[in-house]
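Got some structures for you, see below.
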Structure I
Amino acid sequence: MDNYKIAIINSEQVNAKTIDMVYNVEKECNDDNAYTKEMINEILVNPNVDSFLCIDNNDIVGFMTVNNSSKHNGGSIYINNLGVLPKYQQHGIATSLIESAFEFYADKDYGSIITLDVYRNNPNAYKLYSKLGFEIMEDNKSYRSMYRTISQKTKAKK
């Protein structure tokens, strides 16, 4: 389980198998709030989206989609979605996916910050993002918007 690798693909590299596997992870992670397969397809084939995939034995066990359009959210890079199969959680995969994004975008000209939204009913995700240096920029009843500068070191806070 700990011999996974992170792959980064763009919309041109997406195929039906990728969509099926990402959708499977999405369903396993989100139960009633999961995106539909059509929504996953729309995200993955969007030319402004990069997909970070965690692969173990040729299976996608975790994923993160990132909107890299500098027009989105005022010139930032936005994490659309992140999911890791339950049996693979607590193995550092989400951290690896996020750190991979910071490394990938460090020398690109898409923006200087990465933003995301985390639902208030997901305290584990909030704790992870805080540990990785994300700070709250907006806090409301249902979610928190968070950001982190790309130039920040990717080492997690203790």
Structure II
Amino acid sequence: MEERIKRYFYDRPRAELNLRTLAREIGTSHMSAVRHAKALAEKGHLNLQRKKLETVVSLNKQNTKDERRLHNIKKVLDSGLVEHLEEVYEHPKAIIPFGSYSFGEDDGLGDIDIAVQTSMERQPDRTTYEKKLERPLEIFTLNEKTSKELRTSIYNGIVLRGRIR
């Protein structure tokens, strides 16, 4: 149950909701949501704040960056996007998520930035993967024409396939 709660908030890092709504969203009883939310708050994953007659739950963004980063990368890998890009770009040199999503610092509203190191200039169909990931995708080509600023951001990303050359 704790993992389900964490995944809910990792996918919606801006969410702030009362415990009854959390229980309904994750499909559990109110008492179970209370117990597990308190346990996660004690571990530093969630913030519990008393507001009037209810307790509001939110993600502790500072304490969960590393776990959110792993969650986000796993979500990209599980979506099948990497395999799709390998097929579309005929085995590119590297596939690299970068930016706030890859660092676990996203706010849940922005896009997912992915760089593909290749000489091919293509834009694959992203619709299926945007639905699976519940975010817009921005796919960049990393090649000799890529600006220095964008290149620096990409180099700070996470290489999921291949090697940056």
Structure III
Amino acid sequence: MVIHKVLENGPGGQEMSKILCATRGGEASYRTQDAAIALAKTRAAELVFLFVVDIGFLDKTERAVRPDVVAEEMTHMGEFLLSMAQERAEAEGITAQRRIYRGTVREELAAAAKQEGADTLILGKPADEGSAFSLEALERLADDIEQDSGVKVKVF
């Protein structure tokens, strides 16, 4: 069951929705951002771009690494990528907000969907075989997030 949260009334009194778009940046993310921007236009919805700082990959190295430094650098990168996404939305007449969450991607996407009051979470399809997720894994993740948060997840 999908729960749609009413945030406020939009133009003409219709219910306004909120779209959360997870982004990792780069050319592959443009397709996803464009889909989120188009959907926000169609729905007259609020749009929030989200970046998750997940340093779990550091567990796979034996090198001496300071996780706090890596997390801080990833946060700066996320801020930059989110600013770019926000500019793309503004160029299309959509005002977008930016959010950074810290933790594991799966847990933080579900938490963000709930905390932000989103009715839709948008994820991007893998661009190629070098992507972080296979399409099958991403679809499982989307199903898990829907079950955990009650928010509809769309993969573009």
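I, II, III: which one has Rg/Rh (Cα atoms, Kirkwood Rh), for residues 16-103 alone, as calculated, at 1.07? Checking each candidate, the match is III. Comparing distance in nm of label points 7 Å out along Cα→Cβ at positions 48 and 88 across structures I, II, III, the highest figure is found for II.
Assign the value 22, 18, 17, calculated as semi-axes √(5λ) of the Cα gyration tensor in Å, to the correct structure from I, II, III. It traces back to I.
If you line up I, II, III by mean count of other Cβ atoms within 10 Å over residues 32-39, the top spot, with the largest value, goes to III.
Which one of I, II, III has helix-only ellipticity at 222 nm (-39500 (n - 2.57) for each DSSP H run of 4 or more, over all residues; to 500), as calculated from the coordinates, equal to -8500? Clearly, the read-out refers to I.
No lab work stands behind these numbers, since they all come straight from the coordinates. If you're wondering where the values come from, they're calculated on a predicted model, not measured in any experiment. Cβ atoms are built from the backbone, for glycine too; each structure is taken alone.
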